[in-house]
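The numbers here are math on the coordinates, done by the rules we state, and not lab data. Quick caveat, the model's predicted, so the values are computed rather than measured. Cβ atoms are built from the backbone, for glycine too; each structure is taken alone.
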Structure 1
Amino acid sequence: MAKCKPYIVRVAVPSPLRRLFDYLVPDTVFQENTDHCAEVGCRVAVTFGRREVIGLIIEKSTTSDFDIEKLKPINRLMDSTPLVPDQLFDLFGWAANYYQYPMGDALFSTLPVLLRKGESLPKLGTRHWRLTQKGKGLGKDSLKRAPSQQALVEQLKTTDAVADLVLSKDFSRAILTSLEQKELIECFQKNNTEISVSNILNQDALKLHDSQQSALDSIEQHSFKCYLLDGVTGSGKTEIYLQAIEKTLRYGRQALVLIPEISLTPQTEKRFRDRFNVPIVTLHSGLTDKNRLAAWTSAKTGEARIILGTRSAVFTPLCQPGLIIVDEEHDQSYKQHEGFRYSARDLAVIRARRENISIILGSATPSIESLNNCAADRYQHLVLTDRAGKAVQPTWSIVDLKIEQCEAGIAASTLANIRQTIEQGQQVLVFLNRRGFAPAIICHQCGWSGECHHCDSRLTVHRARGRLVCHHCDYQQRIPHLCPNCQGQELISVGEGTERSEAHLEKCFPNTKILRVDRDSTRKKGAMQAVFDVADSGEPCILIGTQMLAKGHHFANVTLVAVLDADSGLFSPDFRSHERMGQLLTQVAGRSGRGDLPGKVVIQTHQPQHPLLEILINKGYGFFAQQLMSERRITQLPPFRHMALIRAESDRANEAESFLRLARSIAERISPPSPLVTYLGPLPAMLEKRAGRFRFVLQINASKRSLLQSLLSALALTLEEHKDSRRVRWSIDVDPQEI
């Protein structure tokens, strides 16, 4: 058999090395795969060092820079066709280069875990249920002692098969399992990539108000266009998403919807499933590897018409891409902060451009970057200034903590507002962005404080667990009964956390449900859904929690929001801190008054006259953001100048700092300091010591992206080959979201 040309492939393997590796494609591969040569985007099993690894073919060639006789052959071709479409595969490679991350590690992080391990794609189709022969012969009263089982059997008698997602709305998983064990019903996979455009909806769309309709009419879906949907909290952005998706489905295309947090998934998924009669899959880190691969494959084949996911879902292949939506586009969760440090929001825009489809970025508090793109006419700005239905914007008031009496972080006047709201049969949301009982423990006699041995931080008191916990490295120890320094008995918990405020509220309102929502209280499966169930019931309750409560949740019965500490974002050295403070306060305030009753927001602060706080409260987030944009333009900070950080960490502080001094000297030889390119550092990171390692940063700023990218590409290769790079852990962070 003639050999298929080209017969050399360049393969990316999971490796920290920034290069590809040449392998031969032997005749035996083509004898086993007569219909296909080894194509770009296919997986191969190769020998790498002393072990076999799975790699991805990036290029094909007939020549190599190395002696062909010394090249190793690939061991096996894992796929007969590429795993992802060409355009998406090219985007993966572009992202690896732009974010200066090793190609192999970047590409493999975009694939489901089981594909990285060499597993094949699962069988296509969605789960359906049908009667077995035994079930078809079942008498009408055979299951009279189990009426729900009988009802399910009777429903299946009227049709050949029913989709699992349809049956599961009316019947519990236990009923399905029981009938399956009795061999009365069976589950099978059914291919169904076509949908009937006349049967897309389970529910009719809601009537839009004028500004919603105008925004929806502006969204074209036949070519690339990026829309920033800038709507106040409760203005009905989700309804615009749903109606835009309906149009996409009627065109026979798929929609990809990104959300910032797993905690938003249940509520968002329910709303989508209630509206649409099409297969919907979710993708997030909480899924099992098997379920994630099944959902990924369903999107790839076109079986799933709506794909809902968190950050990494931006890499999901679509058979018929039609629309991308990024909800809460301002959220920093869209930026990966470890490893492959990509921005899902920014990649979503680039993906939409490459696939020539529209993208909607939605937020009540848009990022400065997106607002600047609107000002530069790169995005179309769609503004919703009014809340949907009868809801109105909440009224804000300030509580000056300097003159108020406080207990557990709650001022007396705030407590009075909470009591009044509960007595009126309404719900309250109390926001405090610090979990635990207290942020520190100290000895009253000698001043000792509990500090983490591995980080430059104090240990947080978690009284419910009886532990002192570091929120940076998760180091834990028991709460001591005596001071380790002087053996004194007066150990005091200092400051407030959600646990302490919860305990105080339980004491003040013994007959009211208090629901704490933070990372500690929602670890168990179904914990967030239980909170939604209580909130949706309408009974008086108090929700207390961290920023998990501030992101996109719809609590129709909450009429009072109390922010216990508005000052934490006012004095951070990070230049983005003011933007985040404004976004967080506006978002959490927006949980109030979303139903028929008006809402109220109480802000506790020691800085009631702070100019930014006054602007935010009196003039709103839009004016607040414009002020910040003007400051960024004057100071030449992003988005008016482009930034990257070189991060280094080591168990020895001098090694990390010395490595970045080396990095700066190399960078300055490549691109000398000038108005076009500037350098700052190396400097200690804000939290210099974390998990036993000392961390330093080198900041590089450039007037143009192309200048920065050219410098970083050359710098990365030089640093990788330097002997000192093996002594430290280092990385490049392009467009960093935190300093």
Structure 2
Amino acid sequence: MAKLTAEQILFKANAYAKKGEFSEARQLYRVVLQAQPNNKPAKQGLARLDAMAPETPQPPADLITALAAAYNAGRITSVEPQIAAALRQYPASFLLWNIEGLRLRAVAQYERAASAFTEVTRLEPGYADGYNNLGITLIDLGKPQAAEEALASAVALRPDYPEGHNNLGNALKAQGKLSAAMRCYEKALQLRPDFAEAHSNLGSAHRERGNLDPAVAHLRRAVAERPDFVDAYVHLASALKDQGQITAAIDSLARAVELKPDHQVAKGQLLHLRQHACDWTRTSEMTAALPTLGLLGASVPPFTTLAMEDNPERQKLRSINWRKQTYRQHPQTLPPAVAERPEKLRIGYFSADFHDHATLFLMAGLLREHDRSRFEVRAYSYGRHKKGIWRDQMLGHVDHFADAHALDDDDIVRLARQDRLDIAIDLKGYTGDTRSEVFASRLAPVQIAYLGYPGTMGADFIDYMIADPIVIPPKERSAYTEHVIYLPHTYQPTDDQRHIPETSTTRADFGLPEDAFVFCSFNNNYKIGPAEFDVWMRLLHAVPTGVLWLLRSNPAAEVNLRREAQARGIVADRLVFAEKMEHAAHLARHRHADLFLDTFNYNAHTTASDALWAGLPLVTKRGRQFSARVAASLLCAIGLVDLVTETEEAYETLILSLAQDPAHLKDIKTRLAANRQSHPLFDTKRYTRDFEAGLEEAHRRYRDGLPAADISL
């Protein structure tokens, strides 16, 4: 119908009228009048119909006006009796059914609202608003494909309908069709350049594509057009954070929370970004928020709370809530299982981090050592970074590589299914730049969460997670929804061929005093909390020659950490900040440190592996949740269990004794050097064989028609 001219539509309307199909004729005349209000033949056609076959009685215009005014004033729920009475008297009024749908949607009765809007489109197929309202309600119901169909009808009826184009973009985005969604948002803005919602949506889409400058520009325009636009402030904060503008991102989130204090995502992100800035001035707010944050009502991204508390039960509930409210795709069916093992199991690794990134630093050796006679290794990269020596190296260690950055979600699903994967492995989970939602459409018969996210995903579409008996001990097993493949030593891979160059650098080259005892913690600053920092400052008091060598993450964190040190009686310049640098050089500079100090709720992971590989001992405190037990797993796998403590007091006591007993510390470094060659942690081939055995058993259970179950190797 959208392609017909007004004359063609009038011809069809006249034909219906001649056959006595008055309702159909009337609807077509109205389609023409909606697009061309002064079209004389359409007006005349309606007049003839009214004379021959008067319409079903319609409600008076002032009633419709009054009910519409109540809706616009936010009083729609208060007029429920009037709407019900009017519908009993005028059941064929599409306008009344539309108002009823709006009322139902306002009270979150989405199924009934969708039925009401469906009745609108039945009674008046030419009413674009009816299709639009039906479409946005179907999005609410998690039915984006049906929503796309309804919204496509809306914009076909009214090509100059900015709201329709914007909402159609939302339906497409909900299906992972980001490119098509962006075109809809752009069309909406062509029609209405000041459309705040479309600016926000397009800005968020640009951020997902990694186009940060246009993302920030559109999101700033959104809040300029609508200064009370809470969600736009939240999205703007995310884009600003990606640009490294932590302070500006915090300001944007603070504005969102000011406008809507109960906005869970804004509150969670604000607390998380304050951690990035090491701003502990509002720690009491975080403590008060955590018991309900992401647990009641609205969800929050689970990653944001990992460093805030060590509570695996609450982390599980946050993940479940996030999955329920965010991932609404329905799994697709897969071909029936084959009885025999394929000659080679096809493994697909999916990540945004196939570049010079911690993920590749850890798993480069695993990719290299895979048994190519039994496994075919495929990598699917959806990250925006496409260069680097680690990426170049990886390309030589996989059988097939797909750059999926520009692909929509459904294209990734289609590609993976065309490749007939046996096992799909998600390396991102709920971390930044994730597209884990593609796993909800079932990429392979066996789907595994691994490495990137140190916790449960709470997702029924993930069959297994890779762990070990230390990161998930029996008493905490119930906090993880996946079945667990327990590797025998440690879940975390390492690469025993990483090169550590010989350098002639001195401590002075890194701003370190030559005669100092150098405590080191190269974790991201957001992992540092007041509890461990209190310990570290007491250690600096007890070791007068001591300095604390930290990684420079952002200017705000550096300022705040120096201020916090001074508040604890430590001169600010006893904190030394290390610049980020190329990985091999970073490994080499570890020789200038004496002891690595771990963080509590979110341990050192890759940074712990780096330190141990470089010969630098690490002291950790073992917690409860996965992220708080990783360093303990690594230390046990290298035979240094005596560096694992269970309490803050024991942690502090051990570190101080090592700092004050050079002979003891030297003995540990000697053991570390020897164990590096003999213990499992840095035996990449042994790790790979164990890892492959876990994959084999998971796929064997699938082939045998058995349900997923915990696997211990």
Handout entry: Answer label among 1, 2 for the case where helix-only ellipticity at 222 nm (-39500 (n - 2.57) for each DSSP H run of 4 or more, over all residues; to 500), calculated from the coordinates, equals -16000
Key = 2
Problem - Structure from which 1.05 was derived, Cα Rg over 2.2 N^0.38 Å, options 1, 2 - result: 1
Practice task
Taking 0.30 as the value of FRET efficiency 1/(1 + (r/R0)^6) of positions 474 and 514 (r between Cβ atoms, R0 = 41 Å, to 0.05) derived from one of the structures shown (1, 2), identify that structure.
Solution key: 2
